[in-house]
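Trainee: What follows is a group of structures, each given as structure tokens.
Bear in mind these aren't lab numbers, they're just calculated from the coordinates by the rules spelled out. Predicted, not measured: the structure shown is a model, and the values here were computed from it. Cβ atoms are built from the backbone, for glycine too; each structure is taken alone.
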Structure P
Amino acid sequence: MITDFPTAPLDPPGPADREADLAALGGPAMIGREVRRTPFPVITKEDVLHMLLSLRQDPAKTVDAFAESYRDYVGAAFALPTASGTASLHMALVGAGVEPGDEVVVPAFTFIATAQAVVAAHAVPVFVDIDPRTYCMDPAAAAAAVTDRTRAVMPVHVHGLPADMPALRRLCDERGLALVEDASHAHSARIGDHTAGSIGDTAGQSLMADKNFPLGGEGGIAFFASAEAHARAVDYLARHGIDYRMAPIAAAFGASQLERLPYYDRVRARNAAVLGDALRQTGLFEPPHVPEGHVHAYNMYRIGLRPERIGLDDLPVHAVKQAVHELLVAEGVPAREWQNTPIPCHLPFRHRDGFGGGYPFSLNPGAVRDHRPEDFPNTLAMLESTLVLCRELRSPVEYERVLRYGEAFAKVAARPDAIRKLAAGGDCPPPHRRAARLG
């Protein structure tokens with residue numbers, strides 16, 4: 001039977017845990033194999049009852065009720081529930097007035113669905129580099145990429161940190177462009193009093209089962225600041241006969257989960273703060289940077305490495321990262337890479353087959369570039385020097401587990417000799433030299 005209960009309790013770390021040898025060298029792991037599972041989402045009897053009762057209701061009313069509740073939570077003017085996050089991004093672009101052959105500025109670092117949604121709208125993605133601290137779209141790079149065929153700028157709130165929306169808003173207002181948010185990581189993220197999804201002209205957001213705010217299976221939602229944009233998206237679906245409808249059972253699960261979203265948000269914020277404090281004390285590791293006034297949703301938690309602080313600056317940083325990754329995994333910390341090359345270097349944007357015959361890229365050949373990873377130095381530097389925790393800070397992750405994560409990072413940072421031996425002992429190509437990965 002699958003259960004949300006862990007198989008055993010985790011104790012807070014003690015002196016013996018801190019003093020033990022690294023697990024990769026024969027010591028005990030900070031988190032044993034039997035207690036490494038972090039189940040999410042939490043499914044309660046209320047969730048199950050809510051879904052069962054929804055089967056007796058009009059499916060459209062179930063979906064509409066959920067969409068209205070979540071629209072109100074976000075603070076957007078209009079909402080359109082969809083079958084997936086990619087579908088929501090497609091509708092956000094259509095609602096923003098993007099037409100075939102238009103250019104849409106997107107970041108080189110994101111999930112591939114951001115750029116694929118642009119192609120789905122029959123437009124051409126124009127890739128730009130990221131800010132080296134936030135990992136979100138660099139507003140200056142976006143401004144430099146605008147041409148007379150640019151219709152929209154589409155920042156991504158990467159990992160749950162809102163992009164620099166004030167700067168991007170100024171850019172779009174000055175150039176007469178639409179500002180479209182990819183808020184797929186950013187449930188409850190904010191800038192000041194404004195929640196992600198309600199800041200741009202339109203927005204798309206994934207609600208799939210592994211997000212901070214999960215539906216049962218796949219789902220998404222598009223938000224619109226104006227009735228005109230909303231009507232444009234609804235009309236597009238009708239004219240083209242596209243079925244992007246959200247499943248009512250997924251909506252019913254989402255309606256029940258929405259009541260607990262503020263609780264999940266508080267637990268993640270607490271866990272992120274606890275782990276951040278621990279990382280700052282290691283010397284080697286840095287927590288995510290959060291600009292003043294921004295609220296990070298921590299859909300993912302990207303950790304930076306500073307090898308020079310522990311005398312490893314003579315080694316390639318990507319080799320240090322790979323060694324640290326191996327040592328952390330042995331300790332039971334599920335660190336991972338999550339992307340290893342800029343999105344324009346993935347096959348769909350290298351071959352550009354599109355819908356066949358190179359469409360829609362053939363509509364605007366002047367916007368097409370044969371990119372190399374080196375065209376995006378900030379993205380490359382980030383990919384070579386960071387690791388990610390994905391779902392491991394979400395509720396109901398125990399406080400003791402977060403403490404043990406922190407101790408594991410400290411344990412690894414205290415052994416530069418072990419890191420050096422691993423980093424210098426084998427062939428380690430830079431991440432972007434390996435086959436492109438989606439996650």
Structure Q
Amino acid sequence: MTGNNFLFGLVITVILLTCMPVASASTYTLGVFGNANEDDTIDLKDVEYTTSVVLGLDDQTQLADAKYNGEINILDVTQTELIMLGKEKELTVFDADDKIVTVPQPIDRIVVYHHQCAEMLQVLDLDDKVVGVRDTFETQFRRFPVISAKPSIGSGDSPDIEAILSVEPDVVMAYTFYPEHESLDDKLPDHIAVLRMGCSGIGELGGTEDIDAVREEAIKLGYIFDAIGEAERYLEWHDKYVDEISKRISEIPDDERLRVFVESSGGTDLARTGIGGGHPAHGLCLLAGGINIGAGCIPVDLDGSGCEYGDIEVEWILDQNPEVILGRAMGSGIRPYELDDNALLKAYHDEIKSLPGSENVAAVKNDRVYLITNDHAITPNYPSALAAMAKWFYPDRFEDMDPQAIHQEYMDLMDISFDVYEQGAFVYPELS
């Protein structure tokens with residue numbers, strides 16, 4: 001490109017920018033290389049900013065290196081323009097571990113180990129691009145009607161590298177914490193990218209920071225898979241309900257918020273599996289207006305992740321006298337989309353209510369023991385579970401909210417023929 005043409009392009013860019021609508025400010029940075037001005041999208045403003053960096057008029061940013069080659073020059077301007085058009089040959093992003101990953105473009109063949117990411121692929125209308133899945137998808141044909149029929153490529157603990165190679169994927173989607181790098185990433189050739197994403201819904205804080213993390217990841221996946229429109233459609237649904245719930249909860253004074261004990265399946269009469277800070281169920285509790293009494297009291301650091309998760313004595317729980325007990329149901333047989341009745345959830349509910357001494361706890365005396373299922377609540381579908389929790393916690397404030405209707409809208413986003421009013425077992429007790 002000659003100097004005159006370069007300057008002409010800059011003038012046209014500035015003219016176009018003055019005609020663009022002003023977007024509302026966002027509090028997160030989209031972790032895609034090419035997002036030179038470090039806002040929440042890639043647009044002509046990034047072309048302008050990168051051009052200014054090349055001309056020495058603005059400071060360099062890490063994300064201005066759209067080609068991710070250690071230099072910022074006219075090739076990065078071109079790459080940013082190609083990203084805007086969906087014509088780039090490769091794309092570099094930060095994954096959920098804040099590691100830099102370069103993925104080929106376009107992506108036509110996907111291997112998935114990650115259930116929550118698989119839901120997002122369905123939301124983004126990409127399930128037909130999946131060519132291999134972990135073994136646990138096989139029995140989840142209601143939740144994943146297309147993906148569950150794909151070839152197995154091993155378990156999360158023991159990936160089948162030969163099976164992965166046989167389906168020739170462009171990218172493998174994995175959890176942040178497994179399969180471990182030694183058993184997956186290190187054994188795959190360089191041309192197969194391993195993309196470790198969250199997709200599990202709200203995180204530790206249950207506040208604006210975590211909600212924006214959900215938004216950022218959805219848009220990032222939209223860029224990675226050339227499905228921005230579908231990602232924005234998901235966020236329109238997400239924001240409609242999460243913003244309304246957050247607004248109503250913000251009106252509750254701190255001293256009027258419920259004290260909640262959050263636990264997970266698998267406890268005994270002597271000790272329960274408590275959930276504290278750093279876990280998505282904790283974030284959901286906070287976002288629904290609860291005070292998680294276990295936060296800071298469960299010293300177990302799960303898998304080095306900083307997540308408080310482990311045994312806590314029943315005697316301690318009784319002494320704390322929580323107003324609400326919230327159980328996260330998961331484990332053997334608890335696949336809520338595949339269940340035809342709520343017998344397993346009722347059994348877990350009865351187990352909590354029959355703990356020795358629990359008859360004196362406010363949550364049990366007032367019949368305020370509630371269950372969410374992991375495959376419903378700790379997913380991109382968390383707004384519908386959050387609505388259920390908010391209605392349980394503060395029924396007078398959320399009398400008009402229909403969690404099942406919100407859940408059904410999510411099914412429609414995934415284009416799944418599933419009636420949540422007639423099928424599955426997602427929460428207990430059920431909400432009308």
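Trainee: Among the shown structures P, Q, from which was the value 42, 25, 20 of semi-axes √(5λ) of the Cα gyration tensor in Å calculated? Present the calculation step by step, with values, prior to reporting the outcome.
Mentor: Details: P: 37, 29, 18; Q: 42, 25, 20.
Structure of origin is Q.
Trainee: If FRET efficiency 1/(1 + (r/R0)^6) of positions 142 and 406 (r between Cβ atoms, R0 = 35 Å, to 0.05) computes to 0.45, which of P, Q did it come from?
Mentor: Values: P: 0.45; Q: 1.00.
The read-out was computed on structure P.
Trainee: In terms of relative contact order in percent (Cα under 8 Å, 6 or more apart), which of structures P, Q is highest?
Mentor: Details: P: 21; Q: 12.
Ranking P, Q on relative contact order in percent (Cα under 8 Å, 6 or more apart), first place is P.
Trainee: From P, Q, which structure was mean count of other Cβ atoms within 10 Å over residues 86-93 = 17.2 calculated on? Can you show the working numbers first?
Mentor: Numbers: P: 30.2; Q: 17.2.
It must be structure Q, since only it matches.
Trainee: Please compute distance in nm of label points 7 Å out along Cα→Cβ at positions 214 and 286 for structures P, Q and give me the label with the greatest value. Kindly include the intermediate steps, with their values, before the conclusion.
Mentor: Details: P: 3.2; Q: 1.4.
Checked P, Q; max of distance in nm of label points 7 Å out along Cα→Cβ at positions 214 and 286 sits with P.
Trainee: Which of the displayed structures (P, Q) returns the greatest value of distance in nm of label points 7 Å out along Cα→Cβ at positions 158 and 358 on calculation? Present the calculation step by step, with values, prior to reporting the outcome.
Mentor: Details: P: 3.0; Q: 3.6.
Greatest value across P, Q: structure Q.
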